[in-house]
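Just so you know, all these numbers are worked out from the coordinates, no wet-lab data involved. None of these values were measured; they are calculated from a predicted model. Cβ atoms are built from the backbone, for glycine too; each structure is taken alone.
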Structure 1
Amino acid sequence: MSYMQPGNPAKRLRLFMAVVLVVVLAFTWKLVEFQVVRAAEINKISKEKRSVTRTLPALRGSIEDSDGNVLARSVYRYDINAAPVNVKPIMRSVSGSSVEISVDQQAMELAAILDMTKEEVMAKIIGTSNYANLAKNVNSSVYSKLKELEIPWIYYDQKLARVYPSGAVAGNLLGFVGVDGEPLAGIERQYNSCLAGVDGQETFERGATDGIRIPNSAVIAQKARNGSDVVLTIDSDLQYYAQQILTNTVSKLRADWASAVVIEVKTGNILAAAEAPSVDPNATGKSNAADRGSRIFQASFEPGSTMKTVTAATVIDQGEATPESKIKAPYRFHLPWGQDITDSHFHETQKLTLTGVLRDSSNTGIIQFGARVETKTRFDYFKKFGVGEKTDVRFEGETAGLLANWQDWDKMTDKTSMFGQGIAVTPIQAAFFYQTIANGGVRLQPRLIEGCRDANGNVVATPVKPGVQAVSSASARSTIDMLEKVVEQGGIGRTAGVPGYRVAGKSGTAQIKDGAGYGTRYAISFIGMAPAEDPQYVVAVTVYKPRTVSNSIGATPPFKSIMEQVLLNYRVPPATTKSKKIDTEW
């Protein structure tokens, strides 16, 4: 039998210590690797698992009228959420003492603010989930009241909402935005580059177990930059008044729609661009799709007799007639190629001056005067008055109307264009025919937008082009003098007069195209200016397809009401002079 010799104890101890040292060094290296070498990487991975990045929405700029009244603005709304897993009694300081507030009491407090029952709140906060929504889109007042409760298991998601404080006032111009904040129509979309801000971004951490945002953990990577404001030329009070008048007009005349444009003559500023029906941008779904745009810029139709003013001004400017030049105006005018032109009602042959032709709105009379000017020259004047061209407003969906090249006119269009048939215009174009006459023959471009204003109050104004001298100032003055007689003496024109003021204007009753011919409905209008001795304002009213009247007698009452309000609103003093004496018959 043999026996193993006992080892050397010192050698075994050294071996054991070596093994221990290796293990310690391995752990130490791992510790150094985790805490030093890979610390940033590990922290990043850990943080990524519990961090959340979200967008900080930028406030969209406001849309304001010329006096600073807000017509559209963005406000914060809040979704109110709870973490049921964390619901428990809380301690609250009451009169200097710490008091426990039970879950039941907290639910009652929440219910009172959120207009819910306690039972409804309790049903949502019981459980073990990390999320339960209590309410959506509450306003800042409700949000502030909830914050004062200091309930730690309640948290909030902030979002932006677009509101229109004046409802339908200027709704056809403003447009609207979608639920996602994207502009969908009108000025909201056309001037989005001014209104839209730049969203920011923040990152915050949330607890691994409860998923709740960790206080003071937010890091803002990029601050939100709010949008700028769009400033309109519109007077919202006048806009509101005009819309009310038009709403009553549409109802009374059972019309498809009506519009009214108010222009400041010397600047081209649009003080009102009212329509009925209108749209409330807060609730676009309640209006018909056809009523959500602006027909003032987007609808075109034959203007009818309001175009006779342009023809008369052209004839005078060419030196082919004066306000007292004479013709004989029969009811029916037979043309050499076999077609006839008639007046709106039967009458014996009249001996009229050019002024009388405008007063009585004679088709047979105006074509005799207009024929004294060559076709191409009349076409050129139409162009100078803005027929067939979009305005510089460039409102989305704006149409240019219709003006074919004079070389493409047939013989009948050559005649009928003198009294507003065979061409088509928008309400804004027709209004600026009269702005041109009122402004000494200088046509300005319409101005709807004053400019874009940044947070520092700096305004980038919309560019203003030089005016176009359509006719001489003397020709324009003669035309105004004739239009005064329309209001003083005309059968329909007299109903447009404003007591105490000198008003000049012209009515129009235009058949509406229906296929290759004309239907039984009309577009009726009255466009005028005041005070006629020195015109400051133009009002243009159009009523489309009225069913209770068939001539422009339906357009003069809203014109008169709106013009009266304009003169009152801008404190225009009554007339102290009389109109020029002009013979209308011979």
Structure 2
Amino acid sequence: MARKINYDNWSREELIKELRHIKEIKYGLVWHRDLPEEKIDILINPDARTPNEMFPNEMAGRPFPVLKEAKSKDVNGSGEKLINLLIEGDNYHSLAVLNFTHQEAIDLIYIDPPYNTGNKDFIYNDKFVDKEDPFRHSKWLSFIEKRLKLAKNLLKSTGVILISIDDHEQAPLKMLCDEIFGEENFIVNMPRRTKSAGKTTETISLNHDYVLVYAKDRQIVKFNAISIDDSAYKYKDKYYSERGPYALSQTLDYDSLSYSDSLDYELKLDEHIYYPGGDKKAFLIRKSGKHRASDWTWRWGKELVDFGNKNDFIVIKKGKNGQPRIYTKTYFKVVIEKINGKYQIVPVDRAKNLSTLDLMESAYSNDISKKDIRAVFGAEAEFAYPKPLSLIKYLINSVPNHDNLIVLDFFAGSGTTGQAVIELNKSDGGNRQFILCTNNENNICTDVCYPRLKKVIKGYKNGEGKNIAGLGGNLKYYTCDFVEAEPTDRNKRKLVNESTEMLCIKENAFELIEDKGDFKIYKNSDKYLGIVFYEEAIDDFKKAIKKIKGHFNVYVFSLGDDPHEKQFTDVRSRVTLCAIPEVILKVYREIFK
């Protein structure tokens, strides 16, 4: 039985806040939300409230994030107008910056947050949250809530957010999203096949997770019919006219499948005997009962293998070590299904309206994602729980105006979303832009995400020594820094001096035309950005822009909300004025209040 909360030591302000919260509650999600101060050790006193998520910069009085460009990491593979961004830092701070630079500008958000399994996959206040933490779910919900609220501000009215999640937090997350985005804007909770045979409980093999989908405004969002990416279907055989091309990406045996004695058998093909994993001795040891929970087996049972072999769905090829491996063909137009107890070849429509079962195909499983990573970094590359390129491409292609999107992923990890955008732009000539945000835990940003994107843009040599051509595109790399919150003139001046990169991102203007120290001028494709750091430099700035044809978005330093409009009267038709840092502080005051 849950213990009653003791309110005796709560302050008047805390009690008022709690009462307001209780009055606001309808049917929905309730958890131990953060309070401004932590007064009691939560591990000692069960009546304590959950601690705030704290950051060292905030405790040092420097909560306002700014961006620093790492110019040495610029990647330019072609001359596209839209610039792709990679931001290294905690995504809460990255989202705060984007609330200034990209408010109501994002078409599609995809995230793959930590699933909070209790197996050291989720960090809160610099500590892993384990299964024994009594506030494990509350901490995760507080963590994700503050980020989703910032993310909502970024979506266009036609925008869509998609979130990968599994059963550990799927139900609470659904209710939280109902609260943040509105239950009326819920689209679907799509199951996705994670692998052919998944984690095993005592009785059930767990083979799926979910993609939770919400619209900013469901009334004006219509999803597209999907044309399945056929780039993997690059082989032809004598059945081409009726079956179409086929892919050859899956071996018949896997070492990560949940062990099943019925799927571990001798297989005779073309007068040769084959064993899962290719080792007869290991096979005999497994059959004696000495096997792991996940071990080598075939994916198909004997009956299905026999049917597939008779109908040319099976191919034997030499692997990298020279030993033969058995592969299964995946045809574009047909699949094998068991109907009324018998296997049959039936047509499949791979260009269709969205279905809640679309992502249950093996083409979207994590088995494929491992191949995506290894194709770039080599056969030995490993990354925990990457999502496959095929999944991200499917999701991007499903939303309106899919070839002209700004795509945000603020749990970017290994950079799959960025590579998916680059590949789609190359394949269909689209004009998509990505923004990726990730921390650098275990050097994931510097050693995996960034080099992966650079390789895909510029080209690279794969693990087999083959030169892979770059796909084009570009990338700018930023890191989060912080400035003081105390509203002094000195701090306001510092925020202005540190905000150039943020203003360039907001205006998508990166080509420096003129730098006079007191002011700078950047060029966009169709307009200019002017930044005037000192009021005394306004006259010199006006002289400079009179020599340049075009419109200017101009940011002028001001201690208040006045961008010195009177001093720009003579060029009013050519400029749009904003006061810095006030234009930034307005956003931050709302976020960090």
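The table that follows gives values for the structure above.
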read-out	value
Rg and Dmax of the Cα atoms in Å derived as 37.4, 162 - corresponding label from 1, 2	1
With Cα Rg over 2.2 N^0.38 Å, for residues 293-356 alone derived as 1.45, matching label from 1, 2	1
Structure responsible for -7500, with helix-only ellipticity at 222 nm (-39500 (n - 2.57) for each DSSP H run of 4 or more, over all residues; to 500) calculated and labels 1, 2 on offer	2
Computed 4.2 for distance in nm of label points 7 Å out along Cα→Cβ at positions 253 and 477 - originating structure among 1, 2	2
Winner on distance in nm of label points 7 Å out along Cα→Cβ at positions 117 and 181 once structures 1, 2 are ranked, highest first	1
Top of 1, 2 by relative contact order in percent (Cα under 8 Å, 6 or more apart), largest first	2
Computed 4.8 for distance in nm of label points 7 Å out along Cα→Cβ at positions 109 and 173 - originating structure among 1, 2	1
Volume of the Cα convex hull per residue in Å³, for residues 29-300 alone derived as 215 - corresponding label from 1, 2	1
